[in-house]
Each structure stands twice: as C-alpha cells, then as structure tokens.
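Each in structure tokens, the structures are laid out below.
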Structure P
Amino acid sequence: MTDRRVALITLASGYVGPPLARLLAGSGHDLVLHLPGDDRSTMVSEHDASALLDDLAALGAKVETITDVDLTTPAGNEAVVAAALDRFGRLDAACFVTGAIVTGRFLDSSLDQWEKVKRVNLDMVFHALRAALPPMVEAGRGQIVVFTSATGARPEPMVSLYGSTRAGANALVRAVGLEHAKFGVTVNAIGTNYMDFSGFLAATGADDPERRKLIEGQVPMRRLGGMDELAEFTAVLLDGRSRFQTGQFFSYSGGWST
C-alpha cells in the first residue's frame with residue numbers, strides 16, 4: 001500500500017478533471033483517472049490528454065488510467081474503484097462527475113429523454129456512492145464529492161427533467177453523507193451552473209459572443225465560472241485539509257442559486 005493519498009476522478013479528461021488532477025497531484029496524491037474514449041463532447045484532445053499525464057508525472061504522481069467502462073452501471077463504478085485498490089491498495093478521495101444536460105419543454109419531452117436523464121443524473125450517482133463507500137467505511141476515512149447541478153436547487157422552466165433528477169441526486173448525496181459521517185467519511189455535492197466549458201456553451205448557445213453576453217447577464221457575478229477556480233473549490237473537499245463538512249450541497253453558480 002502506498003503512503004501517499006490516492007484520489008479517483010471520473011470523466012477526468014474534460015470539465016474540471018484536468019485542473020483538479022493537477023492540484024491533487026501537486027498536493028501529494030497518486031491518481032486514478034477515468035478517461036472515457038466514447039464521448040468526444042467531454043474529451044480533451046489526445047495531445048492534451050498526453051500532456052496532462054506528463055504534467056502529473058512531473059508533479060510526482062503515479063497515475064492509473066481506466067477507459068471503456070459504463071458509469072451508469074454498478075460494474076463500471078466498481079471497476080474504477082477496483083483500479084485504485086488494485087494499483088495502490090487504498091482510496092482516500094473520489095470525485096464523480098455525473099450527468100448530461102437536457103433542455104426543452106416538458107410536454108415536448110420523450111420517454112427516451114426521461115430514461116436518459118434518470119440514468120445519467122441519478123443512476124450514476126447511486127452506483128458511484130455504492131462503489132466508493134465500502135472501502136472508505138472499512139478504512140475509517142475518505143472524502144467523496146459528486147458533481148450535480150445548481151438547477152437541482154432552483155426550479156426553472158425548460159429544464160424540468162434535468163433539474164428534477166439533479167434535485168434527487170442532491171438529496172441522495174446529502175442523506176448518504178449524514179448516514180456515513182460516523183465512519184469518518186465525508187460525502188458532499190457540488191452543483192454548478194453558468195460554467196465556461198464546452199457542454200454548457202453548446203447547450204445554451206453561449207459559444208456565440210452576443211448570446212454569451214445575454215447569458216452572463218443572468219448571473220449575479222456577470223460572468224461564467226472558470227474550471228481552474230472550480231478545481232480549487234473542489235480540492236478543499238477532497239484533499240484531507242477540511243473534514244468537518246458532510247451531507248452538504250454547495251451551489252457553485254455565481255450567486256444564481258443558494
């Protein structure tokens with residue numbers, strides 16, 4: 001078993017994954033990175049993925065990568081946790097990036113859309129927690145962060161399917177966190193909105209400069225959030241520095257929801 005802390009990040013090639021991985025590597029973590037190969041909307045380029053791994057090695061981190069697993073299933077989540085235990089013999093922190101953005105009028109929605117949002121916004125969270133908690137409970141320590149959405153805290157038209165399933169995920173994380181606090185394990189959710197990344201830009205049209213100005217005007221801080229600052233916020237909940245918060249939902253949305 002390694003003496004260094006070990007952190008797992010899913011969907012690590014996009015969104016908050018690269019800056020968070022660099023922060024954790026710099027603070028003394030070895031890493032297990034789930035790098036999906038089948039969803040180009042979440043992927044950085046092969047060159048950037050290679051550069052990320054080089055950066056992590058330069059920071060002194062040993063890195064295990066895993067691909068081609070379905071994180072909407074129990075087996076997929078068990079596989080990424082097993083990768084940490086098999087390589088390093090421990091799992092101290094886990095960051096699960098979950099969900100997919102679905103928008104549109106409720107009465108125009110389809111059964112297929114409903115099944116999809118339940119699978120990616122709820123099942124992914126359920127299976128992630130079921131996989132990561134047992135080794136942490138056994139060890140008597142661990143930090144888990146699940147990424148959900150700030151829309152789960154503020155009902156809005158045109159996002160009824162998305163927001164309602166995200167609200168369910170937020171409630172699940174909070175209850176599970178409280179249930180496992182006595183075991184020394186913290187479980188928290190971060191719900192984002194108005195973030196400057198490809199998924200949000202594509203879903204909202206904010207890749208157009210004029211449209212982006214209108215969208216930024218909806219945010220009290222009058223801008224979109226950056227991935228580097230989100231990584232800094234997340235790292236505090238994962239790297240062992242702060243362990244007196246659990247069962248919490250943190251809205252990270254520039255003041256849009258509380």
Structure Q
Amino acid sequence: MIEPSRSLRFTFLGFGFLFLYIPIVSLVVYSFNESQLVTVWTQFSLKWYAALLHDEELINAAWLSIRVAVFTACASVVIGTWAGYVLARMGRFRGFTLYAGMINAPLVIPEVIQGISLLLLFVEMAKVFGWPAGRGIFTIWIGHVMLCISYVAIIVESRVRELNPSLEEAALDLGATPLRVFFAITLPLISQALVAGWLLSFTLSIDDLVLSAFLSGPGSTTLPLVVFSRVRLGLNPEMNALATLFIAFVTVGVIAANYFMQRSERKRLTNVL
C-alpha cells in the first residue's frame with residue numbers, strides 16, 4: 001500500500017484547519033468593523049464593543065448562560081464520575097444492561113424528544129405537586145445536566161478502564177477503605193478526564209438551543225435563544241463582538257487547562273520515577 005507523502009498529508013491537514021478556522025477568524029475581524037453591515041468592511045473601530053456594553057438583553061442572556069453552564073458542568077462531573085466509575089469497576093451486576101442503557105440514552109435520543117419529555121414532566125409535576133411553579137434557570141439546569149452526564153460518564157469510564165487496578169488493590173491491602181482509595185488514588189489519576197468532562201459539559205450547556213427553548217420561561221432567556229431570534233431578523237455586529245469575547249475567554253480557559261493538566265502529568269511521572 002502506497003503511503004501518502006508528507007507534503008500531501010500537511011496539505012490536507014492545512015485545508016482541514018482552514019475550513020474550520022476561517023469562519024471564526026472572519027467573525028473576529030468583522031467584530032472590529034465600523035460598518036453596521038457585518039459583511040462589508042469599511043474601517044477599524046471598537047464601536048460595537050462599546051455598544052455591547054449597553055445591550056442589556058445580550059449581556060443578561062450571556063451571564064445567565066455562563067451561570068447555567070458552570071452549574072451544569074460541576075453537577076455533571078460529580079454525577080457522571082460516579083456513573084462512569086460504576087460502569088468501569090463494578091462488573092456486570094444485576095440490572096447492568098438497563099443501567100448502561102439509561103446512562104447512554106441521552107447520547108442517542110434527539111434533543112427535541114428530551115425537551116418535550118422534560119417539558120411534559122415539569123407541567124404534570126406543577127399540576128400535582130405545585131412544583132416547579134414556572135420554568136426558568138433551574139429547569140434549564142436539570143435538562144442540561146441530564147444531557148451532559150452521559151458524556152462525562154463515557155470519558156471517565158474510558159479513563160478508569162485504562163488504570164492499573166493493582167494500585168487500588170495495594171491501597172486496599174494496606175487497610176484503606178474503598179471510599180478513601182477512590183479519593184486518594186483513583187480521583188487524582190483520572191483528574192485529566194474530569195477536567196475534559198467539565199470543559200465538554202460547559203461547552204454543551206452554553207451552546208444548547210433546543211433544550212433551553214423547551215425549558216426556559218419569562219426572564220430566563222439564554223444566549224443561544226437571543227442570538228437565534230436576532231439572526232432571523234438579520235445579522236447584528238454586536239453579536240460578533242460578543243462572540244469574539246467568548247472565543248477569547250474559551251481560548252484562555254483551554255490553554256490554562258492544558259497547562260495545568262500537563263504540569264500535573266509531569267509531576268505524577270516525576271513522583272513515579
């Protein structure tokens with residue numbers, strides 16, 4: 001079999017990166033455009049960043065989305081870690097197939113179906129128990145956690161399966177309780193998977209439109225809902241400015257997370273050696 005040349009591989013890789021990042025770069029560039037027409041360049045200006053500071057609807061929606069995403073990521077990591085650990089370490093117990101299916105179900109069920117199901121559930125609960133009184137940040141958070149747990153569980157499960165079980169067995173032989181072994185041995189070893197799961201959950205939550213549309217109520221409009229409603233009426237330069245700030249925020253967060261993960265991995269390898 002003829003292996004492609006190195007230059008050909010780099011060419012295809014370059015086209016792939018260009019396809020992915022040219023739209024993002026163009027969005028960032030046009031966020032500094034003075035013209036109100038987002039596709040017509042006139043001159044450099046920061047007017048849309050100044051206008052963004054006075055756009056209360058966008059700012060409030062962005063702040064709400066960030067809060068929901070942070071709460072979702074934290075809850076998903078806690079619940080998803082235990083779910084993934086059970087899948088990887090507890091063996092095939094009675095009901096294992098049902099348990100694994102319930103964990104993986106949100107990955108294959110369309111979000112529209114999940115949104116309708118949760119909406120009907122909350123409506124019936126409000127009729128029977130009087131709770132929730134209305135849809136808002138809490139109902140959105142529940143829906144996002146339900147979606148993100150599956151992703152975290154799969155990431156944690158794959159990482160736990162790669163661990164050498166002799167480390168945990170040695171700690172148990174030395175008298176540590178299973179709970180102590182999990183927090184002292186297993187958790188530090190899967191810390192990179194937890195960070196990856198947290199970042200993925202944050203991204204999925206802050207980007208979600210379908211579930212938020214079903215589970216939001218008056219005064220709880222997330223950023224994707226605001227952007228979607230505005231895009232149907234025409235592109236707004238202020239959204240370019242907001243998107244650029246989000247790109248900068250996410251980029252800094254990913255770089256910082258990678259730095260700390262690599263530093264912790266180097267420290268762990270040093271201690272092992």
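Laboratory data are not the source of any read-out in this text; all were calculated from the coordinates shown. Treat the numbers as computed from the prediction; the structure is a model and nothing was measured. Cβ atoms are built from the backbone, for glycine too; each structure is taken alone.
Here are a few things to note about the model shown:
- Mean count of other Cβ atoms within 10 Å over residues 131-138 from the coordinates reads 18.8; which among P, Q: P
- Which of P, Q yields 30 [relative contact order in percent (Cα under 8 Å, 6 or more apart), calculated]: Q
- Structure (P, Q) behind the derived value 18.4 of mean count of other Cβ atoms within 10 Å over residues 115-122: P
- Computed 227 for volume of the Cα convex hull per residue in Å³ - originating structure among P, Q: Q
- Answer label among P, Q for the case where mean count of other Cβ atoms within 10 Å over residues 155-162, calculated from the coordinates, equals 19.1: Q
- With mean count of other Cβ atoms within 10 Å over residues 11-18 derived as 10.4, matching label from P, Q: Q
- Label whose coordinates, when helix-only ellipticity at 222 nm (-39500 (n - 2.57) for each DSSP H run of 4 or more, over all residues; to 500) is calculated, return -13000 (choices P, Q): P
- Ranking P, Q by distance in nm of label points 7 Å out along Cα→Cβ at positions 179 and 243, the structure that comes out highest: Q
- Per distance in nm of label points 7 Å out along Cα→Cβ at positions 83 and 107, the highest-valued of structures P, Q: P
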